[in-house]
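Listed after this line are the structures, all set down as C-alpha cells.
Any read-out appearing in this document is the output of simple, stated calculations on the displayed coordinates, not a laboratory observation. Owing to the predicted nature of the structure, the values given are computational and were not obtained by experimental measurement.
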Structure I
Amino acid sequence: MSRHSKWSKVKQFKGAIDAKRSASFTKLAHEITVAVREKGSDPGFNVRLRFAIERAKKGLMPKENIERAIKRGTGENVGDAQIEQPTYEAYGPGGSALVIECMTDNRNRSVADVKTILTKNGGTFASSGAVTHLFSRTGVVRAKGEVNDEIELSLIESGAIDITKEDEEVVIKTSPQDLMSIATTAEQKGLAIESAQFEWVPNTLIDVDEETGLKIEALIEALEENDDVNQVYSNVS
C-alpha cells in the first residue's frame with residue numbers, strides 16, 4: 001500500500017512539473033512568435049528574438065518547438081491563429097494596482113481566465129487607463145556581470161536612464177525606443193543578457209501588511225500560472 005501511495009505522489013509531482021513545463025513552453029513560443037513578427041526571423045538582426053531563443057534553450061524547449069514558433073511568426077504555418085498582446089488592468093487586495101500583459105491566440109479566453117482568477121483571489125477588473133497611469137512604460141535590460149565606470153559611461157551614452165544592482169542582476173532602465181540599443185551595448189561590453197523587454201514600472205510603491213501581501217502574492221502566482229499571461233506588474237513594495 002505504501003509503495004502504491006509513493007508512486008501516486010511521484011506521478012502527481014511529475015504531472016505538476018510537466019504541466020508547468022508545458023505552460024512555460026507556451027509562453028516561450030509566444031515570445032518567439034511575437035519577436036519574429038515585429039523584427040524578422042534572423043536572430044543576427046533581431047535582438048529580442050535572439051534573447052527569446054536563448055531563454056527557450058535554457059528552459060529545455062525542444063528545437064522543433066522553437067522552429068515552429070519562428071514559422072508561426074513568419075506566417076509559414078497557414079491556419080495558425082495570430083498571437084495578440086492584450087493588456088488588462090486590475091485592482092488587487094489592499095487597493096494594490098496590477099497591470100497584466102498577455103500573449104494569446106484567443107483573446108476571449110484570456111480575458112475570461114483573467115477575470116476568473118481575479119475574482120477567486122480578491123481582485124477586480126479595472127477600466128482602461130484606471131491603473132496604467134500609476135506606472136511608466138520603461139525599457140528594462142537585466143543582465144549578469146560587473147559594471148565598471150567605462151561600461152556605465154557607454155550605457156549612459158546609449159540611453160541608459162538608471163543602472164542598479166538588484167541581487168545578482170544588473171538592471172538597466174531606459175526609454176522604450178532605446179531598449180534594443182542598450183541591450184546591444186550591454187552585450188558588446190561583456191554583460192550576459194538575461195532579458196530585454198518593456199516593463200510597467202510603478203511611479204510610487206505602496207506598503208501593505210503581511211496578510212495582504214500574501215494575498216497579493218497568491219493572486220500574482222495564480223495569474224502567472226495561466227498560459228496566456230506573460231507578465232504581471234504591481235505597485236506593491
Structure II
Amino acid sequence: MRSAIANMMFDFIQTLEEIGSEDQAFAELRKVTDFFGLDSFAISGIPEPNEKMDPYVLLNGWPEEWANRYLQNQYFRIDPVIQRTLLSDNAFVWSDALQNMTVDKRGMSFMQEAMDFKFNNGFSVPIHSIMGFRAIVTYASDRVDLSQEARGALHMISIYAHNKIKELKSGGKGGLMQRIINLTPREKECISWCSEGKTAWEISAILGISERTVSHILENAQRKMNTTNRTQLVAESLRAGLIR
C-alpha cells in the first residue's frame with residue numbers, strides 16, 4: 001500500500017502528463033509545495049557568470065519583490081545555494097549543505113537579505129546533463145521538515161517538473177522519444193527494476209547477472225538518456241511512458 005507521499009508523487013506525474021500549459025504546471029507545483037509545507041519555488045537553468053539569469057528562468061514561484069531583486073542584481077553569481085548546486089547533482093536541504101561550505105562576505109550578506117523574505121531554509125534539486133546543461137529546482141521556506149521519503153519524492157517530482165516545463169516550452173518531447181528508442185531491452189528491464197527501488201545488487205540477483213554488469217547497463221542507459229544519475233533516468237523514463 002502506497003504512502004500519502006508516494007500517492008502525491010505518482011498523482012503529480014500523471015497529472016503533468018495530461019496538462020498542456022505552463023500555467024497548469026505552475027498550479028500543480030504550487031500544490032506540491034504546499035503539501036510538503038514549503039512556501040515558494042522556482043525552476044531555472046544556471047547561466048555562466050558573464051550571462052544574465054533572466055532568460056534561463058523557466059518557472060517563477062518566488063515572491064514578486066524578491067524575484068525582481070534577485071534578477072536585477074543577478075544574485076545567482078553570489079548565491080551559496082547556486083554554488084552548491086554546481087558541485088553535485090544530489091538534492092539537498094540548504095542548512096545541511098551550507099554547514100560544509102565556506103561562504104564569503106557577499107554570500108553571507110545575500111543570505112541575510114533572503115531571510116527578510118522568510119527564505120531561512122530550503123530544499124534544492126540540481127539537474128545536470130551529460131551535455132553540460134545545469135539547472136535547479138528549488139523551494140524556500142522559513143523552516144524545512146522533510147523525511148527521507150519526502151526528500152526522495154520531491155527529488156523525483158522536481159526532475160519531472162523541470163523536464164515537463166522544458167517540453168512545454170520547446171513544443172514536444174520528440175528528442176526524448178528518440179532516446180527511448182535507442183535503449184536496449186536489457187536496459188529497459190534494468191530501468192524498470194530501478195524504478196521499483198531495487199539496487200544494482202538486487203537487480204543482478206533477479207536477472208542472474210553480476211552487479212557490475214547491472215551498473216554498466218544503467219550507466220549506458222543514463223548516457224543514452226542524457227542523465228547523470230538514476231533518479232533522473234527513472235524520471236525521464238516515466239515521462240516517456242517506458243515505466244507505468
Structure III
Amino acid sequence: MKRLLLAASLVLSVSTGCRTQAPGEGDEAPVKKAPRPESRTLTVEGTEIFETFTNDAPDDAPIVVAIHGRGDTPAAFSALYKRYGGKVRVLSPRAYDPFGDGFSWFSLREGLTDAEFGDNVRAAMTKLHASVAKVVAGKKYVVTGFSQGAILSYAFAAQYPNELRCALPVAGSLPGPLLPKPKEKAAKTRAFHGEADDVIASKWGKATVDTFAREGGDATLKTYPGLGHRFNPELMTDYFAALDECVGK
C-alpha cells in the first residue's frame with residue numbers, strides 16, 4: 001500500500017512539472033519598432049543633412065542627394081519632392097556659410113577668376129562628397145540641385161562619375177578647371193535651364209553639357225524660352241520624368 005501511494009505521488013509530481021504551455025503563454029511580448037520620423041537631421045563629417053522619404057518609401061529606396069541653391073535651406077528645397085510621385089530617400093545637405101535667410105556653398109564675389117571660382121567649388125565639393133560618401137555607404141545615388149546646387153551636381157558628375165546613377169542639374173554650369181579632361185567620361189546627366197536666366201546664363205550650362213557629351217558622356221540639356229533663374233511647371237514635369245529614368249521607375 002505504501003508503495004502504491006509513493007508511486008502515485010511520483011506520477012503526480014512529474015505530470016505537474018511537465019505541463020505543456022498553451023501557445024504564446026509565457027512568451028515575451030514582441031518589441032515594437034519605433035515609427036520612422038517624417039524627417040530628421042543627420043550630422044556627418046561636419047555636414048548637416050536633412051533626410052526625408054517620399055510617399056512612404058522603404059528604408060532602402062533609391063537615394064537622391066538634393067543640393068539647395070544660395071540663400072536656401074535643405075528643408076525648403078526638400079519640399080519640392082512632396083510633388084514627386086515616386087519613392088525615394090532624399091538627402092538634402094546644408095551649405096556651410098550663412099547667406100541671408102539661408103546658406104551658401106561658396107563665394108561668388110565680383111571679379112572672381114575662373115581658376116578662383118573652380119577652387120571655391122572644388123573645396124565645397126570635396127567636403128560635401130566626404131559626407132555623402134559616408135551616408136550612402138557605397139550605394140549609387142542621384143545627385144541634383146538648383147543654381148549653386150546645380151554647379152555642385154555638375155561637379156559630382158565630372159569628378160565622381162562611377163558613384164552616380166545620374167546627375168540632374170537645374171540652372172547651373174561648371175567652371176573650366178572642373179570640366180572633364182580629354183577622355184574622362186562624366187556621369188549620365190540630364191540638365192535643365194531657363195533661356196532667360198540672368199544669374200547663370202543658359203549658354204554656360206550648354207557649354208558644360210557639350211563638354212560632357214564631347215568626352216563620351218550621356219549628357220543632354222533642355223532649355224525653356226522665357227524662363228529665368230527658377231523652376232516652372234513644364235520644367236518640373238520634365239525634371240520628375242528624368243528622375244524616374246534615373247531611379248529606374
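Matching task: 13.4, 47 is the computed value of Rg and Dmax of the Cα atoms in Å, for residues 40-111 alone. Pick the structure from I, II, III.
Values: I: 15.7, 47; II: 12.2, 31; III: 13.4, 47.
Label of the source structure: III.
If Cα Rg over 2.2 N^0.38 Å computes to 1.03, which of I, II, III did it come from? It would help to have the intermediate numbers written out before the result.
Working: I: 1.11; II: 1.03; III: 1.55.
This figure was derived from II.
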